[in-house]
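None of the figures in this text is laboratory data; all of them are computed from the coordinates on show. The shown structure was predicted, so the numbers you read here are calculated from the model rather than taken from an experiment. Cβ atoms are built from the backbone, for glycine too; each structure is taken alone.
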Structure P
Amino acid sequence: MRRKSSKAKRLKHAVLLGLTLLNVPLAAQATVKNIVLVHGAFTDGSGWRAVISRLQHKGYHVTAVQNPLTSLQDDVKATEAVIARQQGPVLLVGHSWGGVVVADAGNDSRVRGMVFLSALVPDSNESAAGLLQRLHAPMTEMRPDKHGMIWLDNAQQFGEMLAGDVPGARVRELAAVQQPVAASAFTDKVTRAAWKSKPTWYLLTTQDRALPPRVQSDMAAHIGARVQRLASSHLSLVSHPEQVAAFIDRAARTLPSS
């Protein structure tokens, strides 16, 4: 019996070692299994595809919100609808304008923490435009059309502003599916900033031409986030999906389940 027990233990250890060497997903160690991704302006949920596949491989249940980008309130409602469908606690992730949405929608009791990727993170009763004004980085060169929508559908401009490290063919795809944003959304105010009561992480992109690294650094410090720097354009989720997924994974593993 002792020989069998010893043999079984050795077999168990060998299996565990094999799983580690094979890099089998170990997301079961994370207490938060649901990750909700919130895209920014001029993009849609499909921009997360490379990050989604990597997080799914790690064992997470991942959902990407499709924001209408018609107002902050509309985007918050779209995000809250997705959060409501999750079974268990949630890690909420926002990119760019999506950070404004996350700052408000993150008040949902299911949300355990928030990750911001080169994101705008306003305070309570503050708008994105007000935030940028406070940080001495006012919005410029963004003119709405006659319907009040701001577009960035010129592939060259899209690449220069958002995706300087993304291959040209992929930039053209992103520009083709980009979503315009209502100019008025940038003056909509966050009601109560969720980051004041929940843990936060911030991925700061150092080669960002859309949101200056200095501004990102000021926001991250203001909200008390755990910060990681990445040499990336604004669209790190497209150009560096491996690093972005790893950053989100580390945040999820740190969070309590309740």
Structure Q
Amino acid sequence: MMTDNIGKNKEVYLPIIRCGNREFRDIQGIVFDKDGTLEDSRAFWYDRAIARIQAIESQIPGLESLLTKTFGIGANSLNPAGLMAVGSRRDNHIAAAGCIASTGRDWLTAMAIAKVAFQAADEKVPPRFNPLYPQCLEVIRYLHAAGLQLAILSSDTTARVEQFVKENHLLNYIKIARGCDRGLSKPDPLLLQETCQALGTAVDKTLMVGDTRADWEMAKQAKSAAAIAISWQPETHQDLQLADVVIRELTAISVISF
């Protein structure tokens, strides 16, 4: 009987996670963004954006400048806070259709033209293997071994997130792999709340790690344990101040107590 009482009253200690110069207690899990956080896919999405613009321009000349600004395309790079870097495929599709509709075409026609252009861009710039950022696999293995529940929540499609997990040998470590192809897009907090529910963690005991404002705003609105910004590039941008802490590499995340 005494043994039963001891078992019932036994406290469960959750890890203390250090991220840069901050510590977060009683953490059950971590949700990672994919592109720009774990995967260096900047070149791929830049090429895909250019292909989309070219496909639309071939049908409706004169939209290149507007589309370039709309997608957030800079000089040979993507604006890290721009639509192409932050938005889902659906977000980009609707924005492209808006540009097309500005020429006087009706909405359904604009949506159809954008859809065909996106499909043409998919064929011209098909999915390809993009490298993980340094030490990502090792850190994910380490966090999993520490007993943390891990998930990926991306603005990409769920199919591509699942493919990413498989290609990078993460199946044994990532419990939930989810994209934004079910009608919701970042920073809707419901995305993170549903991901945590599937992960089996409380939102307020889960860290969100991402490289864009949409990730941090989603974490804040969902009331997660913290919004962690990862910025692999040396440059900084104003949006970084929205996060609770900024790290420059994934190895800045460590477990310091159980």
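The value 88 for volume of the Cα convex hull per residue in Å³, for residues 89-136 alone was derived from one model only; which of P, Q is it?
It traces back to Q.
Figure out for me which of the structures P, Q the number 0.10 belongs to, where FRET efficiency 1/(1 + (r/R0)^6) of positions 105 and 177 (r between Cβ atoms, R0 = 25 Å, to 0.05) was derived from the coordinates. Please report the intermediate quantities before stating the final value.
Values: P: 0.60; Q: 0.10.
Structure of origin is Q.
Looking at structures P, Q, which one was distance in nm of label points 7 Å out along Cα→Cβ at positions 33 and 193 calculated from, given that it came out as 2.2? If you can, show how the numbers build up before the last one.
Working: P: 3.4; Q: 2.2.
Only structure Q yields this read-out.
Please state which of the structures P, Q yields 54 when percent of Cα pairs over 19 Å apart, for residues 153-216 alone is computed from it.
Working: P: 54; Q: 30.
This figure was derived from P.
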